[in-house]
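Student: Down below are the structures I want you to see.
Since every read-out is calculated from the coordinates, none of them should be taken as a lab result. Everything numeric here is computed off the predicted structure, so don't read it as measured data. Cβ atoms are built from the backbone, for glycine too; each structure is taken alone.
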Structure 1
Amino acid sequence: MPFFRTMAALTLFGLVSISMAPAAFAATLTVHADGSGDFPTIQDAVLASTQGDVIELAPGTYTGPGNTDVNITDLMITLRSQSGLPGQVFIDCNANSNDPRRGLLVLGAGCSGTLIEGLTIINGFGYQNGITSAGALLIGNFASPIVRNCVFENNHAGIEWNHGGGAVYVDGHCDATFEGCEFRNNSAYFGGAVGVNHFSTAEFFDCQFLDNTGGRGGAIWGNSTNKTGCLFARNSADEGGAIWGNGYNDEYSANCTYSGNSAPVGGAIYALPNYGSPVILVDTIIADCPVGEAIWAPAGIPVQLSCSDLYGNAGGDWIGTFASQVDQDGNFSANPCFCSPETDEFTLCEDSFCLPGHHPWGCDQLVGAYGLGCAECSCSGPVSTEQTNFGSLKAMYR
């Protein structure tokens with residue numbers, strides 16, 4: 001090969017090598033709860049990170065300065081437990097209203113693609129410029145992280161006005177995604193578990209919201225959110241036992257189960273008419289609200305339901321502007337027949353109308369978040385796949 005071609009090839013190889021260097025040399029940094037590992041605290045590891053790095057936390061409980069109020073700003077990294085699963089790595093904020101402290105802050109557009117995975121964040125109490133928010137995780141300033149397989153338990157942001165997001169607050173043009181997360185026993189006035197505000201959006205896939213409390217939205221408050229395959233059980237609030245949506249975006253649930261949520265107005269879902277976006281439920285169960293109706297939506301707010309089961313809610317099931325939908329588009333009212341809700345087992349008995357092929361109106365897909373889990377419970381009468389009228393369906397339960 002002529003000399004100038006050889007030099008050109010070497011030069012090109014060098015340029016390619018340099019351009020690939022950030023991806024090729026992304027580092028994995030380790031932190032141990034006892035201060036050993038590559039860095040003594042989580043914050044120290046974050047400060048030493050560059051784009052694409054992975055910070056792995058060894059099993060243990062992380063607390064104190066550098067392990068709480070960890071700030072990730074304009075940096076796309078992965079922060080995870082070594083296994084990627086919760087239950088082994090705990091960030092214990094050990095906080096209260098007199099000594100507020102949260103787990104993590106993910107801030108800035110540069111955090112798009114940041115992954116938080118397999119962490120359990122507990123005992124947080126949030127604050128922000130004198131307004132309490134985000135007991136465990138604050139997402140702000142155009143950040144778009146993914147939060148996967150995390151648990152948020154016993155976090156709080158106050159139960160008075162302007163206190164939002166007991167566990168998580170998504171604020172300021174953000175787009176957050178939550179996958180396989182659990183929110184339990186969190187509280188705040190605006191969103192006992194999660195608050196979504198200021199032109200932000202949030203999507204939830206296969207998440208669980210259990211025993212959270214709030215003034216508006218026992219589980220979720222704010223800009224309407226997308227939820228797929230999620231469970232909402234025993235959440236409570238003054239308005240919207242599980243969900244309080246302001247109508248800024250569609251209030252959307254697909255293959256979700258709402259059970260035992262309670263609020264005087266909107267036992268499971270409360271829809272504010274401010275912006276007029278619809279409430280859309282597809283293949284969803286709302287059952288057993290001890291207080292309040294299944295959905296509260298004023299006149300003028302479209303409520304669109306298909307293949308959904310509203311049953312046993314103290315304030316009413318198919319009522320108001322969507323009452324006529326009970327026998328349309330595969331909707332029905334029947335005991336969903338959960339296997340063991342008292343032990344948080346919301347799979348379905350073999351004779352449930354919510355199983356594929358068992359629907360009274362002929363829907364072929366699963367209704368609710370979980371499928372077959374136990375034998376027949378003799379709770380819903382004979383399984384029917386034939387089209388029938390609502391009167392004959394009701395007769396099965398007398």
Structure 2
Amino acid sequence: MVQLNGHVKAGFEKVGEAFLANFDGGFEVGASVCVVHEGETVVDIWAGHTDETRTAEWQGDTITNVWSSTKTMMFLVLLELADKGALSLHDPVHLHWPEFAANGKESVTVAHLMAHTAGLPGWDRPLRPSDFYDHDLCAGALAEQAPWWEPGTASGYHAISQGYLIGEVVRRVTGMSLGTYFRTTFAGPLGADFHIGTPAECDPRISNVIPPEPLALAGADPASIAVRTFSNPGMNAAQSWETGWRRCESAAANGHGNARSLALVQSIVSHGGEAAGHRFISEAGVEKLFEVQAEGTDLVLGMPAKFGMGYGLNTVHTPISPNPRACYWGGWGGSLIVNDLDARMTFAYVMNRMGAGTVGDTRSAGPLMATYAAIG
């Protein structure tokens with residue numbers, strides 16, 4: 001019998017029940033859920049184990065690789081930089097990164113990088129998985145190559161490349177790596193246990209992800225954008241166990257945290273730019289995320305997607321909220337973050353056992369629906 005740990009405010013008990021129900025079938029191993037509503041952490045719970053053999057219990061300070069849920073932190077960084085005038089989201093990228101203008105990319109903007117419309121979801125240059133640990137190599141190769149389609153005309157999920165693209169823009173603008181800027185601007189002031197470039201002292205608290213089945217690329221057209229994106233290099237989730245992966249800043253995919261830290265930082269969005277008594281972004285600066293940048297079938301994911309400034313937006317295809325002013329993103333295998341500005345609510349779900357979904361799966365749905373039932 002899995003034991004629920006943590007805190008649930010009166011009226012939110014169904015969230016805990018829905019969370020525990022995920023463990024009933026034996027698939028879930030260890031996970032956490034956190035909800036921040038009207039500035040208060042109303043749910044902060046965890047359960048299960050940190051290992052597939054179920055010998056070590058998931059603790060309140062256990063963290064794990066949340067994959068693409070990390071992207072929400074990158075988007076927050078760019079919204080903050082734009083809000084204080086360090087850049088414009090519609091700046092041509094080469095204004096800050098001159099080398100990027102090569103091979104017809106003069107018109108690619110920062111917004112294109114955020115919304116996966118830059119035409120750079122992968123690399124032309126053959127890469128090894130360990131090359132992800134070399135930011136300069138990965139960013140430099142993307143600066144040199146031509147887009148795979150006309151920038152701005154469609155989205156094509158920049159699963160890993162987005163971290164090097166946005167990371168280099170942040171470095172050129174601030175003089176700091178994205179992980180360092182995120183830590184000093186957001187995580188540090190909030191005391192949030194979320195890391196892009198995870199220090200060695202965190203290693204004993206990390207629960208290694210339990211990989212899913214490999215992505216099914218066999219038989220697919222090797223010239224397709226999706227296969228080109230996911231096959232160079234082929235990504236094995238077990239790579240996240242490596243020290244090199246933890247220490248590097250592959251900022252679209254290698255953030256380490258738990259539901260508490262993810263929700264605490266992202267509650268800046270749902271609460272109009274404020275969290276824990278700190279003003280990080282103006283309300284107008286937060287609202288920029290709702291400027292639609294792409295809507296239609298994503299060229300990499302092969303499914304309908306609607307992107308604002310980075311975040312996925314609420315649609316009939318992805319009805320993540322009953323309210324219009326909501327945004328979200330999820331991570332490979334199941335993690336999820338939802339920001340609802342109308343409800344002033346942030347929901348986060350983090351787990352170690354990965355399902356098959358590239359940008360999440362359905363395990364978070366029960367606790368999320370219970371959250372909406374609780375807040376009315």
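Student: For which of 1, 2 does distance in nm of label points 7 Å out along Cα→Cβ at positions 273 and 297, calculated from the coordinates, equal 4.0?
Tutor: Details: 1: 1.4; 2: 4.0.
The read-out was computed on structure 2.
Student: Matching task: 7 is the computed value of relative contact order in percent (Cα under 8 Å, 6 or more apart). Pick the structure from 1, 2.
Tutor: Derived from the structure labelled 1.
Student: Have a look at 1, 2 and say which one yields 2.4 for distance in nm of label points 7 Å out along Cα→Cβ at positions 209 and 361, as calculated. Mind dumping the intermediate values first?
Tutor: Numbers: 1: 2.4; 2: 1.2.
Attributed to the structure labelled 1.
Student: Which one of 1, 2 has helix-only ellipticity at 222 nm (-39500 (n - 2.57) for each DSSP H run of 4 or more, over all residues; to 500), as calculated from the coordinates, equal to -2500?
Tutor: Details: 1: -2500; 2: -7000.
It traces back to 1.
Student: Check the numbers for mean count of other Cβ atoms within 10 Å over residues 89-96 across 1, 2 and tell me which is largest.
Tutor: Numbers: 1: 21.6; 2: 18.0.
When mean count of other Cβ atoms within 10 Å over residues 89-96 is computed for each of 1, 2, structure 1 gives the biggest number.
Student: For mean projected area of the Cα convex hull in nm², which of 1, 2 scores largest?
Tutor: Values: 1: 24.6; 2: 16.7.
Going through 1, 2 one by one, mean projected area of the Cα convex hull in nm² is largest in 1.
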